[in-house]
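Scrolling down, you'll hit the structures one after another.
We did not get these values from a lab; they are worked out from the coordinates using the rules stated. Only a predicted model underlies this, so the values are computations on that prediction, with no experimental measurement involved. Cβ atoms are built from the backbone, for glycine too; each structure is taken alone.
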Structure I
Amino acid sequence: MSTVKRRIQTVDLVLVAMFAALMAIGANLTSFLVIGSVPITMQTLFAILAGALLGSKMGSLAMIIYLLIGLVGFPVFAQFSGGLRTLVSPTFGFLLSFIMVAFVTGLIIEKSKRKTLATFLVACFVGLIINYVVGTHYMYYAFQFLTGLEAVSYQVVWAWMAAPAVKDIILTFFAAVLSSRIYFAVNQRRGKSFSNQVA
């Protein structure tokens, strides 16, 4: 194995571990705030950044590692929770969605010929939409079939997401701007070369 290849792998592993740790931190910075059954967290921001900066494969790997760490029992989910009981939580869909968020966000940027701010805005907001669509629908069906709270309607579940959505829209815009600024620096450190420039 060449020295360059070892260096790239080491940097990738460090970045993956860093984003898994950031997800744990983001889960609990503000999770004491709860609307309906939804803790207010910073996780969507870090999932989007992971995809935008690490790419589809490494970004989604960071989310998978974070999810597995929590499922084995470490208190890295919102409100310092963890363990297999999370599987029946109404908010588990959001945790699952983070893998898709990172993958799709990274994939859009990777497939784009020009890495402009517009590219990052589209990729990051597509990631946000995936987060809300998957997470909110899972929460609704969890109330209907897992918790016995059938009285919680589809409209009520989406209404709970209104306040977090304002926060996440602002943070997603910030994520797009930030990632467009540091994308090349991160990937050059990982040993990749780029011909395009961020506008």
Structure II
Amino acid sequence: MSSQDRHFILGYGSLINGESRAKTGETGDVWPVKLHGFERHWSVMSADFGMSSVAVIEAAERACNGVLVEVPHDQLSLFDEREQGYQRSKIEPTKLTTYLDHELPAGTYWVYHTHTVIEPDHSCPIALSYVDVILSGCLEHGDAFAQDFLALTKGWQAPLLNDRQQPRYPRVQPDLPTERLNTLLAPVSTLSIKELSITYES
């Protein structure tokens, strides 16, 4: 296969998580990277799920972290369907720097982005079931990568809902160990550790 036939998606939210990617389609190798010229925000991308998502918007002098994921060309439409409401655009390899000293592969790079940010509100809050999936994916690439996700995401002051017992996120991973995630979230969250850890009587 020539380099022109290879396609890569920059995942900066739930696509960081390997299990979450597998729920949509086949993917190949993964490279942890920083994407320059874009800023990640919490935004209402679809009110259907009653929750907000992360989205990136073009912003000079800004960056966010994510993973470059190889996706077979015939699988791209599956990811387009998953990312409805976003626009898929090509990005230049010069926009990416790597966390590791690995050379990035040649091919066509894509990112799903938006042109406007709609701040989360109480009807579409940040849902903990979704944050858990993202952060556990970040931890696949180490603590520093997870800390960068938190620091390089705008909008943590928005309403946050602990929906772990009644998840709003459709690709929830209910068996994730949450103690580490709670500790990571505590400095940026609008919830206390107690509220992050709360369980409900059945």
Structure III
Amino acid sequence: MAIKKFVVGNFYDEQVLFPAVKAVRKQGYKIHDVYTPFPIHGLDTAMGLRDTSLHTAGFIYGITGTTTAFSFITWAFTTDWPLNIGGKPFFALPAWIPIMFELTVLFAAVGMVLTFCYLCQLAPFVRKDHFNLRSTDDTFTMAIELNERSNEDEIISFLQRTGAQEVSVQSKETGWWLGRYDQDNRLYENRPEVIA
């Protein structure tokens, strides 16, 4: 897994964070992510994120569930084990609608949950680096990804000018891996170098 370098700014006020996000985007820096202790309306627009495609995935999973139910029931009741139930025809579509509906809901719900967990990199026993543990409590954290052309000192001073109370440079693994938070067996030291 690749280790990347980030300049991390911590903000204590949501009213300071919004203009800072807009200023960072206007300056052309690449925002890795913004971590907040609660959902902030409009932050996704300020970050320039596109709308989610989770609803499209849910539709595809639902259609898959409907098709699976219809195909299996049709095969079971017309080919594999046709039963004469009260004189109904073997292909009794109205009687199958509740089962098809339930499989549609099941496939859509489970598929969307698994897709959401995969996209957000959430799973049991999966560990991710945190830029600031207080971002789940009372701090707003913005991580700017550095590349070979980035001027680290320029970004640090820019974040300080936009209102960041603490700025640090951190090296993090951007992916996810199996592990526990109380056991750190990685080969590199990841103590953030606090600038301000």
task: Can you spot which of I, II, III the value -6000 was calculated from, given it is helix-only ellipticity at 222 nm (-39500 (n - 2.57) for each DSSP H run of 4 or more, over all residues; to 500)?
output: II
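For structures I, II, III, calculate FRET efficiency 1/(1 + (r/R0)^6) of positions 49 and 97 (r between Cβ atoms, R0 = 35 Å, to 0.05) and state which one comes out highest. Walk me through the numbers on the way to the answer.
Numbers: I: 1.00; II: 0.60; III: 0.35.
The maximum falls on structure I.
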- request: Please state which of the structures I, II, III yields 3.6 when distance in nm of label points 7 Å out along Cα→Cβ at positions 121 and 153 is computed from it.
  value: I
field: Given -0.34, -1.28 for log10 I(q)/I(0) by the Debye sum over Cα atoms at q = 0.09, 0.19 Å⁻¹, calculated: source structure among I, II, III
entry: I
Among I, II, III, structure where Cα extents along the principal axes in Å, for residues 89-144 alone as derived comes to 64, 22, 20: III
